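**Q** Take a look at these structures.
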Structure I
Amino acid sequence: MSKDTLILAIESSCDETAAAVVKNGREVLSNVISSQIALHTLYGGVVPEIASRKHMEAINQVIEQALKEAKVTLDDIDAIGVTYGPGLVGALLVGLTAAKAIAYATDKPLVGVHHIEGHISANFIENKELEPPFMCLVVSGGHTHLVKVKDYGEYEILGRTRDDAAGEAFDKVARAVGLGYPGGPKIDKEAKNGNKHAIEFPRANIEGAPYDFSFSGLKSAVLNYINQCEMKNIEINRPDLVASFQNAVVESLVTRAIKAAKEFGMDKIAIAGGVASNTALREEISKRCKENNIEFYHPSPILCTDNAAMIGAAAYYEYIKGTRHGLDLNAIPNLKLGER
């Protein structure tokens, strides 16, 4: 395509209201994020109804700011990309309704985007040379997937969590040890002062599903350890505890990603999702990739957490493939990757 393609992208699947303008899938002209973390911290986690209300308050000004920062108007936009699942249904509906209203008013195409496809596509923004096929480890508060990216928009899920997502386990353990919400960044920081081998927590392996994950047993082991220490009046070394927990999570993630890449002959691994900004995960997977002659790709931390630039990147590749959605597009809170 000779003409530049501009996508106005909207993301509102959880507690970030975001809008971006992305050119040709890889160049971000603006990326505006209105976060609700400070508000939800008061409740120890995301409250869906509050999230929806805050999205409604912020959505219009976030979109206006994204257009302003990109120095474009709606006339310059070629298509509207929007997350329609998975996520919190009320939150999704706010962004989706705004996107449909703009598409209708401007007579521009509407392109619905899968939230996880957005996270995977975040890797295209800063890694201009990255092209499918590659292996992608998607790790966030709601999802833990090991995905074979066969082509743009073509995915094969090799493994997924059977229970808690990795980010969910981080949040629950952080709450149990008194670090609070959000758990991931706080555990990452605290673990830097601890010995990751101080406590050997279990790593779950699922028979017949070598690439599936399970973190509920690990979470229970941490809680049991805390309870036993309290019963015996033993002082807990919190940095050692969280470092050991984090090490168990990281090892489970990295081992499967490397194993899958080797089995399927992939020489590229990317990571995506909020937990992909975890420093221990980045260091370990980078080290293991070097040892196995695998190229390692990752987005900047701002593109790991929920944002609209990643939705714009994913929407661009869907748009040029001819994907279009009608104004009857609905929010699908449990949308599976690869579904349309």
Structure II
Amino acid sequence: MKKILITGVAGFLGSNLLRKMLHEGHAVVGIDNLSMGKLDNILPYMNDSNFTFLQKDIVETSTFQELDADFDAIVHLAAFKIPRYGKTLDTLQINGKGAENVLNFAREFSIKCVLASTSDVYGMSTDLPFKEDGNCLIGDSKAPRWAYAVSKLYDEHLALAYMEAYNFPVVLLRFFGSYGPNQHLSWWGGPQSVFIEKIFKDEVIPIHGDGQQTRTFTYVEDTITGIYLATMKDEANGEVFNIGAGGEQEITILDLAKLLKRLSGTPGELKYELIPYDQISKGRKYQDVMRRVPDTTKSEKILGFKAKVGVEEGMLKAIEWQRQFIEINVEK
């Protein structure tokens, strides 16, 4: 049995990783300030003797000063995502300061640190599929969406610098389109969250641009398997990994909407509106990524990781989970 510290434990990935860790017999201490994570996500585990929950903020240095030193690994998932609704400063400061505090704690006690990054760091690169040692092409600084990518690139460089300077292992994981149970139900959770709700409410789905931009969606159980393997395997130490489904899961956003409509079993035709990019951000510059697909060769070779759940199977599971949530709210 290992003892694992998970930041952002009440969030989408954090709560699913908690379930996996406890199922595998490990002890977990989880940190979350519940600003974006939900207590409901971890309620099923609150009485588990192998789980301790701390409602604290990773930005506060005191959070880590009060922790014991006997962890085998830290999985740092807490983050502030793309500033779609403003709060760009929060994105930069929370991600930067949070990672610094986590890495300082790991350095002090020589604890392995697995740090969540994002496929957003590849930016608008046209070198497809994205390889871990490939170039990152970040767009205009006046486009706020890149604040998230830049904050995560900074976290990556900071982690590697800490490893070099202080000789403790770090692992960097770049996630591709994770979705499934406990996903956030706004754009924070991804387009599928918004699309599913619109479909069940028989409302118009907003699709940015012409809808031909692609994403590679990865069902959460597969993402969690990748995180777990990276945490447990020494071979992962010092490496950067794409954690995502293969290229066969790549789908256009418009086709995603059509797929979700079909899988939902709801009557009528799909309702959607194509929204020009210059109308999305209300005066703020918007830039999109036209294709996002990972090269998973490295994660397959070193971690033994390969996504198993197809996009149709996974989206059906996501629909069933979210449909129950929507029905509960409608009844209220």
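A short reminder: the numbers here are calculations on the coordinates, not readings from a lab. If you're wondering where the values come from, they're calculated on a predicted model, not measured in any experiment. Cβ atoms are built from the backbone, for glycine too; each structure is taken alone.
**Q** For P(r) over Cα pairs in 10 Å bins from 0, in percent, the calculated result is 6, 26, 36, 24, 8, 1, 0, so let me know which of I, II that is.
**A** The read-out comes from structure II.
**Q** Hey, log10 I(q)/I(0) by the Debye sum over Cα atoms at q = 0.16, 0.30 Å⁻¹, for residues 219-258 alone derived from one of I, II reads -0.54, -1.04; which structure?
**A** II
**Q** Next question. If you rank structures I, II by distance in nm of label points 7 Å out along Cα→Cβ at positions 131 and 251, which sits at the top with the largest value?
**A** Structure I gives the largest value of distance in nm of label points 7 Å out along Cα→Cβ at positions 131 and 251 among I, II.
**Q** Taking FRET efficiency 1/(1 + (r/R0)^6) of positions 67 and 171 (r between Cβ atoms, R0 = 25 Å, to 0.05) from the coordinates of each of I, II, which one would give 0.80?
**A** Only one of I, II returns 0.80 for FRET efficiency 1/(1 + (r/R0)^6) of positions 67 and 171 (r between Cβ atoms, R0 = 25 Å, to 0.05), namely II.
**Q** Can you tell which of I, II yields 0.5 when distance in nm of label points 7 Å out along Cα→Cβ at positions 75 and 227 is derived from it?
**A** II
**Q** With helix-only ellipticity at 222 nm (-39500 (n - 2.57) for each DSSP H run of 4 or more, over all residues; to 500) derived from the coordinates and found to be -14000, which of I, II does the value describe?
**A** Checking each candidate, the match is I.
**Q** Let me ask another. For mean count of other Cβ atoms within 10 Å over residues 91-98, which of I, II scores largest?
**A** Across I, II, mean count of other Cβ atoms within 10 Å over residues 91-98 peaks for I.
**Q** Rank structures I, II by relative contact order in percent (Cα under 8 Å, 6 or more apart) and report only the one at the top, that is, the highest.
**A** Sorting by relative contact order in percent (Cα under 8 Å, 6 or more apart) in descending order puts I first.
**Q** A value of 24.0 was derived for mean count of other Cβ atoms within 10 Å over residues 19-26; which structure in I, II was it taken from?
**A** Derived from I, not from the others.
**Q** Looking at structures I, II, which one was FRET efficiency 1/(1 + (r/R0)^6) of positions 155 and 203 (r between Cβ atoms, R0 = 41 Å, to 0.05) calculated from, given that it came out as 0.95?
**A** I
**Q** Out of I, II, which one gives 4.9 for distance in nm of label points 7 Å out along Cα→Cβ at positions 27 and 291 as computed from the coordinates?
**A** II
**Q** If FRET efficiency 1/(1 + (r/R0)^6) of positions 51 and 243 (r between Cβ atoms, R0 = 30 Å, to 0.05) computes to 0.45, which of I, II did it come from?
**A** The structure behind it is I.
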